[in-house]
Structure P
Amino acid sequence: MPIQTYNTLTRKKEPLVPLTNGHIKLYVCGITSYDFCHIGHARSALAFDMIVRYLRYRGYTVTYVRNFTDIDDKIINRAAEQGVSASALAGRFIDEFYVDMDRLGVDRPTLEPRATEHIQEMIDLIGELIGKGLAYQSGADVYYSVNGFPEYGKLSGRNLADMQAGARIAINENKNNPMDFVLWKGSKPGEPTWDSPWGPGRPGWHIECSAMSRKYLGDSFDIHGGGQDLIFPHHENELAQSEGASGKTAVNTWIHHGFVTIRDEKMSKSLGNFLTIRDILEQYHPEVLRFFIFSTHYRNPLDFSETAMQDAMAGLDRLYECMAAIDALSDTGIAGEEAAFASAPDADKLRTLEERFQTAMDDDFNTAQGLGILFDAARIINKICQQLPVNPSQADSKLLKDSGILIRKLAGIMGLLQEDAREYLKQQKERLLKDLAISEQEILGLIQERKDARTAKDWAHGDSIRDQLLAKGIELKDGSNGTTWEIKRG
């Protein structure tokens with residue numbers, strides 16, 4: 001069965017059928033490089049990183065193009081504030097972007113074109129649009145004529161007449177129609193400029209993606225992606241430019257991920273809830289952020305909060321604990337044909353794990369359901385491990401180890417379980433104890449003190465030590481093998 005993807009253009013799920021058999025061409029709008037990346041950028045990068053990994057896992061060749069906007073009003077204004085050139089500022093934040101992406105473990109796209117390296121392609125495309133009567137020069141600027149493209153609004157579902165009725169023409173702006181958008185901006189003092197048939201200037205934002213996607217993927221390609229905030233006007237205008245120039249369907253499937261909020265509020269520096277990727281990674285392991293993002297379907301809204309991140313950390317820890325339990329199994333054991341400690345239904349669930357995971361992910365890359373299937377497998381493995389004797393059968397060991405290898409492989413599509421399990425859990429414990437301002441040696445010392453108090457029948461002192469540790473977030477558990485401890489979440 002083919003993968004089903006939700007297409008923003010048709011507003012329904014459709015089979016993903018590549019234009020070229022076995023080869024998917026994907027274009028994603030990248031960052032405007034004028035500042036450090038925030039959690040919204042992380043969601044976009046991780047969502048499409050996951051999609052590309054899954055497509056490749058399913059056997060497709062993927063050509064993945066993600067651009068950099070390295071000339072823009074925001075870049076020019078920020079560069080002027082800092083007294084540097086626009087190119088220097090943009091280059092700096094592209095480098096910083098790579099630092100963040102590498103920390104998150106994001107795979108590099110096939111191609112990462114920069115807008116300023118494709119000015120000629122943009123000029124050529126604008127010339128074609130003028131030649132077809134779809135664009136016109138007004139003073140030093142060039143505009144796209146939306147009335148020349150009857151399907152304008154089909155991606156966003158907006159009606160052009162309604163948009164025109166509600167639009168206002170800015171002062172000194174000489175457009176034929178208030179909805180016409182700029183393709184080429186005449187030069188202004190102090191701004192970077194390039195020569196063109198319409199005089200010196202620079203490209204508008206929307207034209208860059210049409211020009212770069214056409215150069216690297218052709219007039220028609222399989223998937224165009226980005227955030228929901230790009231549907232209008234950016235992607236609507238891209239579609240009009242590309243299809244207006246070629247006369248062909250530009251993109252078969254438009255994929256857009258949902259918004260990110262911070263504690264149910266829109267992220268904003270003025271509200272003091274603006275979180276960069278670096279802010280988050282100061283507190284959490286990169287895989288915790290990945291787990292948090294993939295716990296929600298990519299099209300749904302995603303609300304960031306400390307509670308949600310703690311839940312993500314606890315969930316990831318459980319998967320790593322399962323991997324650690326499997327890693328601890330002996331490679332030698334009692335020979336036997338059957339797995340004695342796995343019930344038939346449990347063994348069957350483990351053997352069909354990959355098939356069930358694929359079914360979930362084939363349904364519009366449903367990582368939330370995919371994670372649920374991995375957790376179900378981890379639950380079964382933990383149950384079996386608790387029942388195993390010191391020297392389990394070879395069949396039991398093989399079933400569990402094969403399952404562990406498969407879980408790592410499938411989780412890797414989301415960039416999870418990429419660390420050595422025991423080392424990850426050790427680092428997590430150290431980080432949590434540091435947050436609690438207590439060391440493992442102190443805990444063990446207090447456990448011994450409590451044991452001595454209980455031996456002396458000083459129950460009150462023993463209970464006070466338990467309460468003291470509990471107040472720190474450390475929970476004691478008494479069992480036949482002595483007293484163990486664990487860190488309480490939250």
Structure Q
Amino acid sequence: MKLFWLAISLVIATQTHARPNVLLIMADDLAATLGCYQHPQAKTPHLDALAARGLLFSKAYCQFPHCNPSRASMMSGLRPATTVVTNNEDNLYQNLPEVLTLPHHFRNHGYATARCGKIFHLGVPTGLESMDDPQAWDFGTPFASELPFPPARKSMVKVKTGKKQGISWLEIPDGEDLLVDGRFTQEAVRWLAERDDEKPFFLAVGFHRPHLPLVAPATYFDQYPLESIELPKSPEDDEDDIPLPARNGGVPGYTLTATPEQRRATIRAYLACVSYVDAQVGRLLAAIKTNGQEENTIVLFTSDHGWHLGEHGLWHKRSLFEESARVPFILHVPGMKTAGQRSGSLIELLDVFPTLCDLCELPTPKTLQGQSMRPFLENRDHVLHEAAHTQARRGANAENWGHSVRTGRWRYTEWDDGRNGAELYDHDHDPQEYHNLAKDPQHAGLIQKMQALLKKTPATNKPQP
């Protein structure tokens with residue numbers, strides 16, 4: 001009898017150990033500006049290599065292009081209408097005291113969980129020490145400040161100054177760990193090397209970049225000579241058919257009217273930060289391989305939302321155009337035949353929670369509002385979503401509410417339930433979303449169908465307690 005129970009214990013232990021690890025990597029304010037997304041200038045060899053052995057989704061969308069709302073939605077598996085987190089000041093745990101987050105669920109089911117950097121929005125809560133219920137936060141160390149920055153390197157790029165000097169940027173001396181992203185990587189690599197726990201792990205590493213301020217080691221700036229940087233090309237009358245809340249100036253604090261030279265310097269700095277993040281990803285993936293965990297670790301790389309680099313005159317997030325709503329999404333699942341494949345299937349960040357549960361054979365909480373991507377990974381004919389939904393708040397006091405729905409071909413957006421304008425873009429013929437077709441009578445029937453899709457998913461159209 002003792003031998004029988006010993007055998008059962010060994011089986012259970014083996015099954016527990018055989019469950020895959022999870023490495024979740026998030027960037028902040030990163031659009032699809034990666035080489036593997038065919039960006040013409042971005043140099044991202046490590047993420048390109050990850051995409052070459054994983055599955056790249058070209059139509060992945062956030063639920064709210066603002067840090068706290070997006071992260072609260074992704075990590076809880078709930079839409080912003082449920083979390084009622086629509087600003088960085090909102091608190092997920094106050095709104096939903098019983099909320100079950102993704103890492104908390106994994107820890108409840110036997111995983112060792114750890115976090116380095118920004119996964120939830122920092123300041124909500126401010127850190128483990130301030131939480132009434134530390135388990136709700138799940139991970140340990142709070143965000144470390146970079147201020148004051150290391151001394152600046154005298155830049156080889158000179159730009160004219162004036163009232164609008166573009167977004168600030170800074171080249172610092174070389175050294176991967178002078179900035180917090182390098183230190184996050186260093187800490188994660190150390191944790192992976194030193195852990196002796198037999199449990200599978202869920203490690204989340206959240207990089208601060210390319211979020212403002214645009215600061216990176218000089219080596220990464222040197223990869224992008226200013227003369228090589230191209231500005232996005234757009235029609236001179238681009239703004240004429242864009243509703244007022246969606247235009248440059250729709251969020252006064254984000255308004256920028258810099259010289260072309262200053263804009264190119266800003267793009268150069270953003271790309272330098274992207275390459276710096278890519279290098280940190282390379283260090284993480286090398287550590288996974290060195291520690292013999294490569295064949296049993298699911299790797300997911302994504303961002304909380306996108307970022308504009310001058311498209312439609314915008315230099316920020318919080319818009320409902322493609323550059324802001326779309327995110328990079330690369331998934332590597334050991335044992336699944338997805339190497340180097342690309343998918344145009346619509347997915348949402350809301351799908352992360354149920355997908356990881358499914359892939360790790362954990363029970364999926366019934367409260368989740370996303371869908372598991374596993375059926376699609378096993379059968380490419382499976383359709384996950386007929387549309388992806390994104391919401392945003394704009395205006396001087398965030399009083400303008402937008403709700404956008406993206407299908408395989410079309411994007412349709414309404415501002416304040418249509419009272420402040422609507423937008424319709426045909427991505428088959430206008431992927432840059434330059435020509436708003438919402439007022440074209442021949443698309444009246446299509447707009448009715450898109451409006452019906454909007455109504456299928458509840459929107460948060462006013463602040464709630």
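Read-outs: derived from the displayed coordinates by stated rules, not from any lab. Remember, predicted model here, so these are calculated numbers, not experimental data. Cβ atoms are built from the backbone, for glycine too; each structure is taken alone.
Given 1.6 as the derived value for distance in nm of label points 7 Å out along Cα→Cβ at positions 77 and 373, which of the supplied structures P, Q does it correspond to? If you can, show how the numbers build up before the last one.
Values: P: 4.6; Q: 1.6.
This value belongs to structure Q.
Using relative contact order in percent (Cα under 8 Å, 6 or more apart), single out the structure from P, Q with the greatest value.
By relative contact order in percent (Cα under 8 Å, 6 or more apart), the leading structure of P, Q is Q.
Once mean count of other Cβ atoms within 10 Å over residues 69-76 is calculated for all of P, Q, which comes out largest? List each step's numbers first, then the result.
Working: P: 19.6; Q: 27.1.
Looking at the calculated values, the largest one is Q.
Quick check on the output: -15000 is helix-only ellipticity at 222 nm (-39500 (n - 2.57) for each DSSP H run of 4 or more, over all residues; to 500), derived from one of P, Q. Which one produced it?
Of the options listed, only P reproduces it.
Matching task: 0.60 is the computed value of FRET efficiency 1/(1 + (r/R0)^6) of positions 237 and 413 (r between Cβ atoms, R0 = 35 Å, to 0.05). Pick the structure from P, Q.
Value 0.60 for FRET efficiency 1/(1 + (r/R0)^6) of positions 237 and 413 (r between Cβ atoms, R0 = 35 Å, to 0.05) corresponds to P out of P, Q.
Quick check: 18.5 is what I get for mean count of other Cβ atoms within 10 Å over residues 213-220, calculated from one of P, Q. Which structure matches?
P
Just checking, which of P, Q has the largest value of volume of the Cα convex hull per residue in Å³, for residues 157-340 alone?
Evaluating volume of the Cα convex hull per residue in Å³, for residues 157-340 alone on every structure, the highest lands on P.
Looking at Cα Rg over 2.2 N^0.38 Å, point out which structure of P, Q has the largest value.
Looking at the calculated values, the largest one is P.
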